Every structure is written in structure tokens, then in C-alpha cells.
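Input: structures, listed below.
Laboratory data are not the source of any read-out in this text; all were calculated from the coordinates shown. If you're wondering where the values come from, they're calculated on a predicted model, not measured in any experiment. Cβ atoms are built from the backbone, for glycine too; each structure is taken alone.
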Structure I
Amino acid sequence: MRFWLLLIIVCPGLVFSEDLNGIWKGTLTQEPGGCYPKYFLEIQINFADNNITGKVYDYYDTSKFVKLGFTGKYNPLNHRLVLIENKVLHSQIPADCVPCIKTYSLTYSNKNGEETLEGDWKGYTSEKKIACPPGKLILKKSLYSDFPVDIEQNDELAEIQKKIHLEKRTVDLKKTIVVDSPKIKLAFYDDATIDNDTITVFVNNKLLLYRQCLTEKPLNINFNAFAGTPYELIMYADNLGSIPPNTALMVVTTGNQKFEIYLSSTEQKSAAVRFIYKPK
């Protein structure tokens, strides 16, 4: 039986000195016995508050891949990163290939401005827990992804998003904001009289707030941005409150930057704001 490679990420002890946040792409090899002699790999690392999460794509080409979620940690003292897969999210592989759940032991380096993660992997099949033939990998940081870039979303909101069916509305792009920090914090307030406006908010089509009432207390969203990747926030009006339209003050905090944006949504259109992260 041939083995198909899957990835995951974990590691003990953390204080971050390098910026591991972003898209890492490269190749992964395997000793004889695998589904293919060589694979491509893309890891989308979100790291914030001393935690690493994200998505990994293990693929032969973009039509034959396995997508997984992962967690991880980094040791800045020796530049070592251990990655461990924890959930298969989607799979498009040949019927005779078996997913291989992996653990990666990687070393970060930056030579002449080229950032790399390089090391070994080992794993086991997802079904019979048989050891997979191990191998090596090398990844380089990239500004571009071969797959959609996900926003982290909790399980409760993911289940809600599967079930809801919102009316299609036009999108009114209010502003594009260029930020210099990957950590973006959003706070939503009722911008005038509190009149029971409720909103649903998406970022890159991921549900992050659902039917929440605007008041003088903030509704908070935090997400991590990758350099060069556009992030579009859409505020959908669940109702118009007692004083139409549905209006909100959105306060954006990122690094040393702060923005205040007034958003207005109706039953015909939804307000949108686009974010782009450009490192200093």
C-alpha cells in the first residue's frame, strides 16, 4: 500500500525572536514506499501570543492534496521548530494512497535575507497507525500561496457557518488600510444611539461574529495577517435597529497604528474594509 504524506506542527517552549508568521513553501522527500518520491509542501503559519496555529497543504499538484490543521511552538534559543498535524480538514488523493500524519523537526535560518525551515520528518498512517517511511524537507518563506489563505475560526462559528444562509447583497468597499503589523485587533461599537443593531461579520469569507448586538461595549475580533495577502472584512446587517441604517464604529489597532472607521450596512448592501499587511 502506498503512503500519502500529511503534515502537522508542534514544539515546546517559546519566546519568538524570528518572524515565523506567513507562508512557507518547498519540497518534502520520502524514503522508498511512499505514494510519490517527492511532494510539495505549503505551511501557513499564524503565530501570535506565543502560540502557533495554521494550515498545511501536502500535495503532488494542486489537484492532489491533503489539507490539515496544526499547532506548534518554537524555541528561539536553538532556532528549532517542531510541527505536529492534528486534524485532516480536506483530502483529494488517489484511492490507493494512505494519509501519513507527520511530526516535523525543523531549524530556522536566515542567510543573506533568505529565510528557510529545514529538517526531518517522521509519521504514521492515519488508519492503521503503521510507521511511514520518513524523509526530509526544506521550506522557504514566500509572499504567495498556491492555496486559499485561511482565517483562524473557532469550531462553534465553523459549525454555524455551515448552516446559515444569508441573502446576497452588494458589497460597498469603504476603505483599504495598509498596516505594518501582522496582529490586527478590531473593536465594534454602536456609533450613535444604541438602537439594537445586530451585525454578522466575515473576514475573507470566514464567519467571526454572528448576530451580535452593537452597544457601548466592544465586540472584538483579532486575526493575524500574512504579508501581501488582502483581507476583506464584510459587515452584514442582521437588522436595521430602531433607527436605520445599521451603523457601527470600527476601531482598528495594529502595532502602533490606530484607525477609526464608520460603517453603514442596509438590507441592500454590506459595508466592507480591506486590510493589507506590509512589513516595515
Structure II
Amino acid sequence: MQDLVIQGGNLARINIDHIAAVAGAAARTRIGPDALRLHNVKRSIAAEALLIGVDYAYVPADRKLADFGLVAMDMDSTLITIECIDEIADMQGIKPQVAAITEAAMRGEIDFPESLRRRVALLKGLPDSALQRVYDERLKLSRGAEAMLSRLKGLQIRTLLVSGGFTFFTERLKNRLGLDYTLSNTLEIVDGKLTGKVHGAIVDAQAKAARLRIVREELGLRKDQVIALGDGANDLAMLAEAGVSIAYHAKPVVREKATYSFNHAGLDGLVNLYR
């Protein structure tokens, strides 16, 4: 048996009776102001969902969020609303140049390690105080992030933040939000200025996936007990290591590969998927 979870900002304006009838649902349950669960559905509502602008997900009727043990997530444009490197570049007056490389990498058009080297090189000479300014002035959590993390903590589900971004931000978010594990790149800083280089091996798609596997094995979890969220091509290998993958306001290449896509819902949409 499958349930159908519908969520998104347009939910309050749709004809729920019509959607339930199209899906052939046996019953329905409101699970939030912007989320609805239709029970034991028989038919697809894909065409209707596209027309009315809501997210939809077919989920096993008996699956519970407590069945999972780990949620892994990307940072930039997933847990947070910004691309940190683009905002750092703005302090240097070169955001358009860096953002263009970021977008190409996210779409999978440029090899990620090469794209990161090119972007970081453009930051050479920038005072390291710019990093704190980005954190203080521009970094915002994505909608629903705190609600999602609160629910995960209540169920003792571990959290892993894996990022092609920078430790300056991941470690602060880890402490602020009580995350369990992180992995990211470290910017080289000498005499209070960025050198345009990254310390050590670059955290790329394969490094993200490897970190997820290591944590999963350390916790003694099966693949089907892991959820992963991401938005760019650099997240695909990590998403493939999870039993449930969520493309969060993602590029088309990610939406095509993920179990579910959130194009309208916030991060708290994750906790609406399972009872």
C-alpha cells in the first residue's frame, strides 16, 4: 500500500476533494498547513501536481521516520539559502564571475574540483574577516530547516553535513544547530588573508559519498535507513548512497535521479513524508 504526500505553498488553494478523487484515495489526513497525506492511493496525480504547483511523493504507507538513522545533507543552497563562495566573492567585487562558475559546476558542466580551484583562486588577497561578514550578514537557514532538525533530534536520528564549501561555515553551523558530523574544504589563510588555495584534498562528489558510507557503516545502518538531500550535480554520488534521496530546489540533473523532489516545500517537507 502507498500513501501520497502532497505539500507546498499552493496547497491551501487547491481542490482537495478533486485531487483525492483523481488519486483514488481511501482517506486523507492533514499533516500541516501546507501538507496533506492521502491514504492507499491507486492512481497518479503527476499531471495535476504539475498544473497546480505542489510537490508530491508516493511513500510506503507503513514507513515511519523513526525507521531511519541518518540524514545527510549538502550545505549551500540546501541547508542554507546562499552559495557561500559567491557571497565571499561579492566582498571582492567579483560575484558575477564566481557565480557563473558555480552555476556551471552545479549543472555538471564543469568538473567540481577544477571549478573550486578556479573560484578560490579569484579570492586571493581577500581579508579573512570577509568570511565572518558572510556568516553574520548573509547566511540564512533554508525554510523549515530548524523544524526538520528538531524532529530528527527528537527521534535520535543522526545528521551529517557534507559540503564542497568551507569549514568556516560548516563548523559554525554544526555548533549552532547541534549537527553530528561534517565534512568540507578548508581555505588557506596566511597573515589574515586568503591565499587563493585550499588546504589538502578537495571535497568533491566522491568524497561526499565516501563520508556518507563511512558514517553509515560506523552507525551500523543499512542503505535504506539513510536519507540524503542535495541540489547540485556534486551531490549525485552522495544521493546514490542513500535509500531515500531528495532533490531540494535542485537542478534538473538532480531531480531526474532523486527519489523525491521538493520544488515548493521547505526542508520540513522531509518530516511530512513519513508518519
Structure III
Amino acid sequence: MPTRWALFAALVCVALAPAQGADEASGAARQPWSFAGIFGRFDKAQLQRGFKVYSEVCSRCHGVKRLAFRDLAEPGGPNFPEAAVKSLAATYQVDDEPNDEGKINKRPAKLPDAIPPPFANEQEARFAQNGALPPDLSLIIRARALETDRPFYKVPLAMLADVARGYQEAGADYVYSYLTGYADPPADVKMADLMNYNRVFPGHQTAMPNAFTGGDGLVEYDDGTPATVDNYARDVVAFLAWAADPRLEERKKLGLLVIGYLLITVVLLGLAKRRIWRGAH
């Protein structure tokens, strides 16, 4: 039995090593996140910084239509003061209820309203972006994942290792690597018109320009955190991870409670079995 377990552990290590190397070779690697693992939690300060980066940089092209203003004040998220969120919402204009004539006027947004996107419709967005359609970022973390060139026969073991670690951050890892993956194209790569070279993006040509072209100092943080491109990418990815799963902390707490309940149940059932069958033989 010990030999079998040792062989299984060795196979897991063999499966993981090439996969991680492939990620790093393409510029995409797993990153440390406060919300990673079964005990992970969002860092409120990081989420607030991430929202600042989103507001000042990303919101020019991308919306987060699944988020309402009130979500920004909820515990487990950025948890901004409600008064500050109300003031922020009032700076946006949204459609009001139809009046008696059926006309729809604009009004300042309120807490229950969804955060308005930068463009009114797809056609407007494509016209402003030379034909490209900027995706909504509400669920972008769930819609993306790291890719590796590991052989297919190593995938099951790698998946088991990810399950054991509670790894669910593939989307966050990819988006971070994408945001920091812009570079000058190699000399032998012919770029299409209006495309930008990215080490991580499939095909390496993306219509989205580098969001942090201005480099360090593009966004000034209020809490003294260094204003670097790396921090911008990490903070906005953390914010988008929360946007995609605002109930992550509640879900993990419930999961731990269920696991604890099952463990206690197993122990009690084991003791009951021993007591009932003790004198059977």
C-alpha cells in the first residue's frame, strides 16, 4: 500500500511540473490571491483599489452590467460607505419609468440600479472601437482560464491536484497575465491592422490596446499602495473576481460548515457501528 501511494504522489508531481512550466513559458503563470483556496477571502482594500482602476481605466470601454451600485456597499465586497456609493450613483444617468405619455426620461441613478455601461448598444460600442466589441466584464473571470500544452494523459492527475488544493483562480490568473502580457511583437510576426501583440492571448494578436500604456503612476492610490502596473492589474483582477462571484466568502463558509458536519456525522456513525456490532462475533 505505501508503495502505491508513493507511486501516485510521484505521478501527480510529474503531471504538474510540465504544466506549470508551459504556463510560465507562455507568460501565463498562477498567481497568489487572497481569495484563493478553501479559506480564501477578498481583501476589502484591494477591491476598493480595483474599483478605482476599473472606474478610471477600464470603464471607458467595458461595462459591469451585472453589478448594481448597492453591491459596492455590501459586506464581503469593496464595502464602500453607503453615502459615498449614493453620491457615486447620482453622477450617472439612467432611464426613468415611462411617464403618462409613454416617454422615458433620464434620472440620476440610485443604489438599486445597475451600473450603466459606457455604450448604449453593441453598434455604438463597435463604432467607437473600430469594429471590435469590448466584452462586459461582469463574468469575465469565469469565462477565461489558463491553457497549457500538457499531454492529455496527464490532465486527470492535474485536475485531481487542483481539486485537492481548491484551485478556482484560473480565470483570474489568465486575465492578470493578459493585462501584463503586452509587448512589442517579434520581428518575424506580421501584425494585422489595429491589432496589438500580447504574449498570452491565443494567436498573440488582440484588438484591445494596452490598458496601462501610461505605465506606473497612471492611477493614484489613496492608501499609499505603490502605483505600479503590476498592482493595477492585480487589483482590478481581484475586483472582477469579486464581481463574478460576490458571494464567494459566504459560499466557502457554508462549504466548510458542511464539511465539518459530514466529518462529525462520519465519526458518530463509526462509533455507533462499533457499539452496535461489538458483540456480534
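Per-structure values
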| read-out | value |
| --- | --- |
| Which entry (I, II, III) yields the derived value -1000 for helix-only ellipticity at 222 nm (-39500 (n - 2.57) for each DSSP H run of 4 or more, over all residues; to 500) | I |
| Label whose coordinates, when Rg and Dmax of the Cα atoms in Å is calculated, return 24.0, 87 (choices I, II, III) | III |
| Distance in nm of label points 7 Å out along Cα→Cβ at positions 43 and 75 from the coordinates reads 1.5; which among I, II, III | I |
| Read-out distance in nm of label points 7 Å out along Cα→Cβ at positions 51 and 203, computed value 4.4, structure in I, II, III | II |
